[in-house]
Structure 1
Amino acid sequence: MLSDNVLTPDEIAQLTEQDWQNRLTADEYYILRQKGTERAFTGLYTDVFDKGVYRCKGCNAKLFDSDNKFHSGCGWPSFDKTINDTALTETLDLSHGMRRIEVTCTNCGGHLGHVFPDGPRETTGVRYCINSASIHLENQ
């Protein structure tokens, strides 16, 4: 493991789908590994604004700082900025008849949600719309 108990690329490469199913809950596996989405307003972190760092449930990589979380009203945790420029990977998603940008954890490839250009204009102007089941909050 890397620092902060983050899985290394070698450790991730050795995980089978059965290993992922054993490591994650059914909801976490559905979202992170099968690109699922939790229902709006049902996730643990939708209305949580505690201080800390949000990490990937799949590999424990740092993704977002709580200072960049905001209430968007969309039903999922929303952030206007990632913890660093390499935390997430963005990919065009044409599924479900829509054109969106999917965001995944760069370290483990886990599906997190999508990014939209409708975030706070006074900051970055983007909204990372993230499934609660794909992240966990490490309080500070």
Structure 2
Amino acid sequence: MIYHGNRVKMKDGVSPEEARAALEMMQRSASEIPVVKSCVVGQDIGVDWDFGAVFVLEDLDAYWEYLTHPAHAAVERAGLPLMAKFESFDITDDLDPGFQAKVAELQRRHYETDPEVTAMVASLPVNLGSSALSGTDQA
């Protein structure tokens, strides 16, 4: 099982209505993407984060289907321009020592197939974690 998480800090000036619409879109995407077993989207209680989401996926094949689903692409296109800071992380019960490299490869392939999203991700002021482009992971 894979728990794919996202944490978001919105840019200054993003209205509560814009943020709410983006979160609602993210929540809807979970029901539109068949491989999502469950998800939670809402307020992130952590320091310096506004919102977070966790999507539960069965395995790496489901992870790939999630990444490439049109509903996920729509969320990326709508949400990324609103973000000042983004972190993606994955937690798994899979004990494969190569799991991290496999996730990185899926993320690389995802960006390779969608140059528009890649450009949006590259322009984020802060992008951390498993979805960070190579060379852009910031602390």
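Name the one structure among 1, 2 that helix-only ellipticity at 222 nm (-39500 (n - 2.57) for each DSSP H run of 4 or more, over all residues; to 500) of -13000 was derived from.
Derived from 2, not from the others.
Supply the structure label, taken from 1, 2, corresponding to log10 I(q)/I(0) by the Debye sum over Cα atoms at q = 0.14 Å⁻¹, for residues 18-97 alone with the calculated value -0.48.
Of the structures listed, the value fits 2.
For distance in nm of label points 7 Å out along Cα→Cβ at positions 66 and 106, find whichever of 1, 2 sits highest and give me its label.
Largest value of distance in nm of label points 7 Å out along Cα→Cβ at positions 66 and 106: 1.
Determine which structure produced the value 2.7 for distance in nm of label points 7 Å out along Cα→Cβ at positions 74 and 122, calculated from the coordinates; the candidates are 1, 2.
It was calculated from structure 2.
For relative contact order in percent (Cα under 8 Å, 6 or more apart), which of the structures 1, 2 scores highest?
Between 1, 2, the highest calculated value is found for 2.
Taking FRET efficiency 1/(1 + (r/R0)^6) of positions 42 and 82 (r between Cβ atoms, R0 = 25 Å, to 0.05) from the coordinates of each of 1, 2, which one would give 0.60?
The value was obtained from structure 1.
None of the figures in this text is laboratory data; all of them are computed from the coordinates on show. Keep in mind that this is a model prediction, so the values were computed, not measured. Cβ atoms are built from the backbone, for glycine too; each structure is taken alone.
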